[in-house]
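Chemist: Pasting the structures here.
Since every read-out is calculated from the coordinates, none of them should be taken as a lab result. All figures in this text were calculated on a predicted structure; none of them were measured in a lab. Cβ atoms are built from the backbone, for glycine too; each structure is taken alone.
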Structure P
Amino acid sequence: MIADDFSKTRSAIWPETEVLFDEYLVPGEKVLDLGCGNGRYFEYLKEKKVNYFGVDNSEELIKIAKNKYPEANFQTADALNLPFPENFFDKVYSIATLHHIPSKEYRLQFLKEIKKILRPGGIIIITVWKFHQIKAVGLLFKYTILKLFGKSKLDWKDIFEPWAKKIERYYHWFSKKELEILVKKTGFEIKEIGLIKNEKGNRQNIYLIAEKP
């Protein structure tokens, strides 16, 4: 089962992301973990004494999350049509999810849904992968050439990367500027944008923090 294999590669939180929680969470807030996967961030957020909600579109990953953390509030849902009232959350976290949303249209819809369920003054914290390794650069070059010769229906800067020799995963290759423009287009006010990486530097993420006016 791919969900089980994938979950094993995400058994713990990425330490470099802790600063995004430590500096912004307030006890008692309603917090959505959008694209929560196997729920690996729940235990860390539980220590922050927030009202946690976890959502993912994978039923199998949500089953894993519920089995591991039965006391948490997890549910399967479509990120483009979230099942929450308007102005419901204080914070929405989307860790390494947005770059898996295909097409600019759907990425905008993803952000609009987040804006709808955030209260005025609420904060969105997003991370997307910063591709920098030779293998990823090679894939970008491959799909750019295919696009130029009409052999790919993907958008520019879209790639498929093999995962565990079982499936191919879709990614959009974000730059800081593109992410900033996209988030601004949905009406958020950008508070901070930057780069976080692990100690080895082989895992890098662009992060963006924005507020709903």
Structure Q
Amino acid sequence: MRTDQQQPWSLTETRAFFAERAAAWETKYGHDLPRYAEAVSETGAPLGGVAIDVGCGTGRAMPALREAVGADGTVIGFDVTDEMLDTARQLGRQAYGLLALADADHLPLISSSVDVIFAAGLLGHVARVDATLTELARVARPGARIALFHPVSRAALAARRGYTLGPDDLLAEAVLGGLLSRTSWRLERYDDAPERFYARASRVDA
């Protein structure tokens, strides 16, 4: 596993990394479902709205997203790894919304069509963070919210992946705020707590 969080991942690397871990993913990390539900709740998806989970993995956020938007809303989980989506289906997560294979840089959605974007651990596994955030801004309605989440703190994540946190860390507040600002987002909340990482931003005019 790479040790430099700033070094970009290729799409091939990301698919290979998650494909070999998909079968055991829920067994290893399924205990953090309550943190996903809490993060979705804090993001404020509107009833009847459109909510997407980009890099959805096994679909852990989808039950909470469905509850947030209600029966008349739309929930879509996108992932680049077939094996992760297969595991999500085996767990019955398709009952909460559509599961679809798609690259975060090329989402099969029309512009300005989404109310809430949830992304758990996504930015650490994309080739070009600016391009990904720009694509997410494209599909977001004006005023839509994005939640960037991880069910552990930045420090815990760094320890798990074998690197040391520094001022240029991708999820450091100043770095992330700058990335969001350049890609038509405004950082509204930044919470790097001992038990999770959560950043929320809203879509602004370019």
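Chemist: I have 44, 28, 21 for Cα extents along the principal axes in Å, for residues 111-190 alone, calculated from one of the structures P, Q. Which structure is it?
Modeler: P
Chemist: Okay, next question. Comparing structures P, Q by volume of the Cα convex hull per residue in Å³, which one has the largest value?
Modeler: Comparing P, Q by volume of the Cα convex hull per residue in Å³, the maximum is at P.
Chemist: When FRET efficiency 1/(1 + (r/R0)^6) of positions 15 and 87 (r between Cβ atoms, R0 = 25 Å, to 0.05) is compared over structures P, Q, which one is greatest?
Modeler: The maximum falls on structure Q.
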